[in-house]
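The structures come next, written out as structure tokens.
We did not get these values from a lab; they are worked out from the coordinates using the rules stated. Note that this is a predicted model, so its numbers are computed, not measured. Cβ atoms are built from the backbone, for glycine too; each structure is taken alone.
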Structure P
Amino acid sequence: MIVKREKLSFWERLYLPALFGGFKVTWRHFANTVFKGKSVTLQYPEQKWSVPPAYRGAPYLVRDQEGNTKCVSCQLCEFVCPPKAIRILPPGPNGPPADRPNAEKIPLEFEINMLRCIFCGFCQEVCPEEAIFLMKDYSLTSQSREEMIYKKEKLLALGGTHAGVQKWKGILEEAKLQEEFALGQSGSSHQP
């Protein structure tokens with residue numbers, strides 16, 4: 001198939017209309033910035049980007065209100081991670097005890113390779129203990145590749161304490177109420 005190319009006019013061969021169109025866009029941006037004070041460019045170190053509410057940033061481990069580690073080394077986040085960025089080393093049978101009640105174990109090692117992480121949020125969704133959250137952090141920098149592998153201590157320090165999440169406290173109170181209710185019902189006669 002042969003496509004006939006149309007001949008360019010005199011003005012099109014000079015490229016002046018395209019050149020003036022480019023100058024027009026440049027002048028419009030310049031005028032908005034200088035005369036009207038409307039800047040499209042963000043001056044990054046001085047001006048920070050306002051993160052939208054649904055933004056998924058870097059995953060970090062969080063502590064509960066008492067400062068205890070929430071992770072119980074179930075390894076679900078490691079299994080569900082698509083790029084295999086999470087690595088957890090659970091304790092052995094004679095490993096250190098958990099630092100909080102209602103937990104059987106805590107991980108010996110927990111690391112996330114931030115170079116592999118795709119910030120998908122699967123780890124946050126699958127965590128039964130609500131121990132890992134995607135924070136609003138988007139500026140991850142380092143001098144070497146080894147610094148981008150975040151260990152448990154760094155993840156806990158960056159994650160901090162996540163207020164308002166006390167999953168087991170509510171379940172413990174609910175269990176106590178059920179015990180009291182069961183004890184109160186045992187003496188009464190119940191007819192269908």
Structure Q
Amino acid sequence: MNNTFNISVPYLETERLLLREYRRADFGAFVDHLTNPVSSAHFPAADHDTAWRIFGSQAGLWLIHGAGWWAVEDRQTGQLVGSVGAFFREDSTVMELGWNTYRAFWGQGYANEAAAAALNYAFEIRCEPKVRALIAATNGSSLRVAQRLGLTYEADVGMFGKRIGSYTREREGLGHR
């Protein structure tokens with residue numbers, strides 16, 4: 001009996017980026033991002049141990065749903081510039097998009113490019129009928145990314161003990177059901 005279990009994370013490429021699986025070597029940049037009060041201003045405070053649990057959880061979502069988070073790497077330099085996800089929360093049937101650009105790479109369009117690739121994956125590969133992004137009203141840069149992706153405000157929802165905006169988009173050709 002073969003008890004080998006295999007899962008693969010799809011690689012996505014854009015003009016400048018490679019979206020790939022998380023690797024152990026990626027954790028340093030990940031923990032730096034989550035424990036820095038400036039770069040993680042829109043998330044609950046995280047220490048090293050919490051960052052490790054989040055890192056492992058995001059990687060593990062691929063096993064549970066066949067969807068999850070990618071590390072975002074600059075194709076030319078090989079540098080890790082952030083992370084992007086197309087994933088499901090425990091209690092949701094709507095695929096969620098999320099994006100983080102590490103502080104040294106802010107303002108270079110990486111979030112737009114990576115999030116557009118994740119959106120395309122959700123609609124064109126997975127054929128999801130709808131996606132959402134949960135964004136704090138104070139997170140202007142993520143709100144601009146959502147707008148560029150064609151996501152529109154739907155409602156406020158509870159997250160991290162706060163009210164946060166849910167921005168959605170339906171796959172073209174579906175109409176409202």
Structure R
Amino acid sequence: MSAMWKQYLFITVLVLATCGLAPAQEPAAKLTFKAPTGWVEEKTSSAMRVGQYKLPRETGDGEDASLVVYYFGQGQGGGTAANIERWVNQMKQSDGSASKDKAKEGSLTVNGLKVTTVDVGGTYTAETAPGSGQFYNNPNYRLRAAVIETPKGSYYLKVVGPEKTIAKWDNSVTEFVKSFEFK
């Protein structure tokens with residue numbers, strides 16, 4: 001092929017791409033999920049959140065629960081064990097015992113994805129915003145969380161709220177986890 005033809009071909013491809021006539025690219029695969037009836041979808045408050053929901057409070061609880069699905073990018077967000085440990089340490093026990101001794105860890109495979117879960121109750125003491133230096137102090141709370149391993153890196157699920165509210169939505173959180181697909 002002559003240099004002139006190569007240049008012509010290059011310019012043609014460039015023009016087609018600029019006009020939007022270039023061949024379509026396959027969309028990037030991502031984690032998909034289906035929120036159960038009764039959850040309130042919220043506008044995500046950062047680019048790292050790929051799903052954000054309010055789980056309406058149970059009668060007698062002072063607050064709704066929140067559920068967030070995070071994705072930080074391939075190779076980002078830390079390993080499974082480190083995240084489970086961090087989440088467990090965000091809960092303190094009123095009797096002074098270690099939260100790790102009360103935490104229930106599990107693992108399952110959902111549509112070919114390895115999912116590692118943790119469930120722990122206590123006083124929620126996580127930082128209100130990263131780097132803020134201010135912390136929650138919410139007794140009688142429960143935290144459910146999961147790391148979902150995909151071919152493009154891990155996604156992270158965190159559900160936190162008053163114990164009765166989390167109990168109310170327990171089955172729907174489990175169904176939500178079972179809806180995960182990577183496509």
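A value of 11.9 was computed for mean count of other Cβ atoms within 10 Å over residues 51-58; which of P, Q, R is the source structure?
Label of the originating structure: P.
Of structures P, Q, R, which gives 15.9, 54 when Rg and Dmax of the Cα atoms in Å is computed from the coordinates?
Answer by label: Q.
Where is FRET efficiency 1/(1 + (r/R0)^6) of positions 35 and 123 (r between Cβ atoms, R0 = 35 Å, to 0.05) largest, in which of P, Q, R?
Comparing P, Q, R by FRET efficiency 1/(1 + (r/R0)^6) of positions 35 and 123 (r between Cβ atoms, R0 = 35 Å, to 0.05), the maximum is at R.
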